[in-house]
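I've put the structures underneath this note.
Bear in mind that the values in this text are calculations on the coordinates, not laboratory data. Note that the structure is predicted; figures quoted are calculated from it, not measured. Cβ atoms are built from the backbone, for glycine too; each structure is taken alone.
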Structure I
Amino acid sequence: MRILVTGGAGFIGSHLLERLLAAGHMVAILDDFNDFYDPRIKHANIAGFAKDVAVHRVDLRDDTSVRNLFHREKFEVIVHLAARAGVRPSIQHPQLYYDTNVTGTLHLLEAARVTGVKKFIFASSSSVYGASKIVPFSEDQHLTQTLSPYAATKIAGEFLCSTYSHLYQLRVVALRYFTVYGPRQRPDLAIHQFTRRIQAGQPIEQFGDGTTRRDYTYIDDVIQGTMAALQYEGPRFDIFNLGESETIRLKDLIVAIENALGKKAKINQLPEQPGDMPLTCADISKARKLLGYNPTTKFGQGLSKFVDWFLKPTK
């Protein structure tokens, strides 16, 4: 298949690119290489296979550039991973998040419609569940409130996808990712940030009392589920949780990183942050049944793999 991966130079995108190329697909990347974090990291992510893929430097907010690319390349499948990510920065820059994550998704869906794309995979987020009292989170829950502009843009993206699927018979699968980690993880995310600062002897910032819990999902498991979504032929629009279905407390995450590095953390405890979810936990029974999703990497094993990668002289 001719597949476009938006955000393909990022953490999840670069891992997916490797798997798609190994499976024999023709793959292209759309990425704007913005300065949310050092663009050199993204270039390094794809350095090993850049010669095998076309890299299109396009900003999703630029409707004309998106349309021109789609008319020129005639993609069969879109895997839409690109987004402005992160809960806390979205509170500071809500317009940027809306323009990129909502309007940008609309531009992709329109381009997909007019050029006859067959399938659209949308990367959503566990953040859409807000402060849900029903745990674990299930795809059939009625969602009424999000806690951050980032989360709001992700649920808006899901609704745009479902609308285009209904009106134009576009086959869409929305994947709600739960705190993905592993080699190449973005430097702003907790596991990477804590590891870097503890290793350097710098203090880490712990928001709240350390009892917030996250469903950490190893990158290989998320990629397995995403690859399965490419083959899914169920309802024309569907949603799946891709998580581990186990939770780790923030204070236990810090201890696990300390143990992996053999160093103690210097902790600067701060008040809880607005927009942060107290808990994420995925019900993955639907993905198991319909996608054959089968996460196999337990947190301790996955964290060891991440730390091994982090400690290599060249990452």
Structure II
Amino acid sequence: MAAYNPVLESVRPVVEKSRDVSINMTRLKEVARGYSEGELPVPDWRAPVFPSSTDRDTIAFLLLGNSINFAFSDIRTGVKYENEYQGIPFSGAFGMWAALKRGLDNGVPILDAKFLQGASDRKLKSLFDGTAPMPMLFERISILREVGKVLSEKYDSHFANVVERSRNRAFNGGSGTVERLLRDFPSFDDHAWYGGRRVVFNKRAQLAVAMIQGRFLSEYEGGLFPRSDIDLLTVFADYELPKTLNALGILDYSNSLSERISTGKTIWKGSPEEVEIRANTIYAAKLIEDEVNVLIGGGVNALNIDFRLWSEGRGFKDLKHHLTYTTAY
């Protein structure tokens, strides 16, 4: 069975029927041309908050972190999670990675399935003690316990076995790493319904593979996963990418949706507006990828485009992104 990622095909009908979000193709082609003239790197995830080794435990660390890689700002107060590692402040997702790395350094067995499954709320909560509180903390604790249970029952208690049993494939006829995360770990499930159709985004499962690939790219020819698999990934539909695409003039929002975002009103998980934002983000990014590849003769995939959009989004600090209470991103 050929490797297959259902995300792009799943979001296409949403893009075709969207009422509150649309893609400006003229602007998209202008941005793609600009991207084709510069560097489009892939991050190597070698910041201090990640393990320095490139081994099975590093794979497990990246998979564990992505199981709880969501929602780092309090949706009510807007306060972003902050933490310190070795005296250096980190916020958002990097604050979470810092918490996990600090726990690992201090001998907390966070990569041990039995520990995750049986640790008290207090012990797990203490992992994330920081200079600002962690949002959705008990959702994270529940997920860590779920991970411990599944690893104990199905993967000989080590997260790296998920990758090894996939034969280092992201997609492998249902047994690839992305597919195993979605099938065996309920918290990775990332789908919605739109017009009676099931739409899949699979943000964290895909991001987990992308981070492993980026980290191991220099260790193996082509990385840990084959290029053919990595090229199947889509961008990781979160808060930052649609904000960037909107700021660049690629995603156009209806007046009502723009007003809701700019005034900080909640866009409910699974609502037509939220599904349209995420679906059009993925589809627009794929169109950018295709345009760039035409211009430079290939070699660019979703990892390159995602990192460029995410990096640009950090510069639009005064713009608000949509607010959705979710563990998906």
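Computing mean count of other Cβ atoms within 10 Å over residues 90-97 for each of I, II, which one ends up highest?
Numbers: I: 15.8; II: 20.2.
Going through I, II one by one, mean count of other Cβ atoms within 10 Å over residues 90-97 is largest in II.
Hey, helix-only ellipticity at 222 nm (-39500 (n - 2.57) for each DSSP H run of 4 or more, over all residues; to 500) derived from one of I, II reads -15000; which structure?
Numbers: I: -12000; II: -15000.
The structure behind it is II.
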Completion exercise
If you rank structures I, II by FRET efficiency 1/(1 + (r/R0)^6) of positions 266 and 306 (r between Cβ atoms, R0 = 25 Å, to 0.05), the highest one is I
Completion exercise
The highest value of relative contact order in percent (Cα under 8 Å, 6 or more apart) among the shown structures I, II is in II
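With distance in nm of label points 7 Å out along Cα→Cβ at positions 98 and 154 coming out at 3.4, pick the structure among I, II it was computed from.
Working: I: 2.0; II: 3.4.
Derived from the structure labelled II.
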